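Once you scroll down, you'll see the structures, which are given as C-alpha cells.
What follows is calculated from the coordinates using simple rules that are stated; it is not laboratory data. Source: prediction; values computed, not measured. Cβ atoms are built from the backbone, for glycine too; each structure is taken alone.
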Structure 1
Amino acid sequence: MPRHNTAFLFDLDGTLVDSVYQHVLAWKEALDREGVELSVWRIHRKIGMSGGLFAHILLRETGLAITEERLDRLRQWHAEAFNRQHAQGSVRPLPGARELLDYLTAQGIPWAIATSGRMETAAPNLAALGVDPSKVPVVTRDQVRHAKPDPDLFLAAAVQLGVDIRQSLVIGDSVWDMLAAQRAHALGVGLLSGGYGHAELQQSGAFRVYDDPAGLLWHLDEVAARD
C-alpha cells in the first residue's frame, strides 16, 4: 500500500459539518436581537471568518458603533442560537466526512481541524463527527491571535501535527479558507458544501474543488502525495 506524506488541515463548518446555514441564521438572530438589520445573503458572504472579525465588518458596513460590549453580546447570542439549533438535530456531518477521517487515520495520514469558531460552538460539531480533541489536534479561534483569512489557524495546526505547512493541504469551503491557505504557503482544496461557487474557490486559490468530503475521498489520489 502506498505511503502518503501529505497532512490534511480541515476547516470545520461547511467542510466536515453541514452547519453553514445554521450559522447564518444564528448570526441573523443575534443581529436582529441587537437591532442590526442585515440581509441574510450579506451574512453568508462573511461566514468562514472569525466571529469577531465577522461582527466587526458587519457593524462597520451598517455604520453602527463598534464596542467590545456589543461584539461580546453578538458572539454570545450567536453561540446560544447556534447551539440551540444543534440541540434540535439540524446540524449533521456532511456526506463522507466520518468516512474520510476514518480512512486518513487508517492510512496513517496526519490530519487536524482548524476552525475560526470558538470551542463553545465547535464542541457540538466535533462531537457529531466523533472527534475527540484530546486525541486529534483541534485549533480554534480561542488559541490564535488572528483567524481567517490570516493563516494562523492552519499554521498552528501544522505545528501541532509536527508537519511542514508547505507539505500540507488546507481543506475548506470558503474563499477565506483558500486565502488563508495561500498565506500559509499550503495548497488549498475547496469544497462546495459551504455554498461558495466553484469559480470563487478557484479564484481565491483552490487547486482542486470537490462537492463535499465524499467527493474528496473518492478523488483522494488526486491531491495526496505519495512516497
Structure 2
Amino acid sequence: MEKAKTLFDVIGPVMIGPSSSHTAGAVRIGYLAGKIFGEKPDKVTFRLYNSFAKTGKGHGTDKGLLGGVLGYDVDNENIKTAYEEADKLAIVYSFEYRDDYTRHPNSVDIILENKHIGKMEIGGISVGAGEVAITKINGYKFNINGDYDTLILIYKDKPGMIYRVTALLQGQNINIASMHCDRKAKGKQASMGICVDGSISDYIINELSKIEEVYLIRNIEVLKK
C-alpha cells in the first residue's frame, strides 16, 4: 500500500539549502549513516551517482552529506560550513562522482572509517521532499527511512536468532512495524532491520549485546520532521 501523503510531503522540510531532494535528503542520508556508524569517523568517502553527481554541487549535496555525517539536522546553519567543521574535527573527507544508471538517480554510497570500527559502507537514496532510505549496510539490504525507531543487527546466521530478538521486543511490549532480514550464505553473517512502534530501551540493547556472535547493534531513532 502506498504511504499516505501529508502536508510535509507536499511542501518539504524546513531546511538549509535550495533543494529538498538534493540538500535536505542528502543531510538526512548523511545523518543516518553517521548514526549507523556510531562513532566519529577519521575518514569519509562519498560516492555520488547520477543526478546527485551531476547537479549536487549546485544544490549543496556535498555539504549536506558531510553535515549530516557530522550530526547536523536539515535546519542547522553549520551545514553551510560543513567543510570547515569537519576540518576542525580532523575528519578527512573526499567526494567521487559517477554514472551508473542501474542505481537510483539520487544515490550515494558513504564509506566511513576509523581505527575502532574499521570500514563501513552505507548506501542511501533521496526520493524527494526530504524523504530518504538507507538501502544497504556493508552489502546487506535494508530499508531504513527514519519514519520509525529502527533496530539494526549484523550477526552470525544460526537457528533461533530471529526468535530471540523478536521475543525480547515482545517481552518489552514493543510492536514491530516492519522487519527485513538478509544474509550472504547459510551459517555466515546475516542482518536484521526492525522498525518498531515506540522506542528501544537501553535494557534491550544490553540484552542483545549478551548474545554471542552479534557483531553490530544500532538503535536509530526516528528522524525529526
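Relative contact order in percent (Cα under 8 Å, 6 or more apart) was computed and gave 28; which structure, 1, 2, did it come from? The correct label is 1. For Kirkwood radius over Cα pairs in Å, which of the structures 1, 2 scores highest? When Kirkwood radius over Cα pairs in Å is computed for each of 1, 2, structure 2 gives the biggest number.
Structures 1, 2 were shown, and semi-axes √(5λ) of the Cα gyration tensor in Å, for residues 112-199 alone at 19, 16, 12 was computed from 1.
When distance in nm of label points 7 Å out along Cα→Cβ at positions 104 and 216 is worked out for each of 1, 2, structure 2 gives the greatest result. 1, 2: which one has mean count of other Cβ atoms within 10 Å over residues 64-71, as calculated, at 11.2? Of the options listed, only 1 reproduces it.
With mean count of other Cβ atoms within 10 Å over residues 176-183 derived from the coordinates and found to be 14.9, which of 1, 2 does the value describe? Among 1, 2, the structure yielding 14.9 for mean count of other Cβ atoms within 10 Å over residues 176-183 is 2.
Here helix-only ellipticity at 222 nm (-39500 (n - 2.57) for each DSSP H run of 4 or more, over all residues; to 500) was calculated and came to -13500; which of the structures 1, 2 was it taken from? Label of the originating structure: 1.
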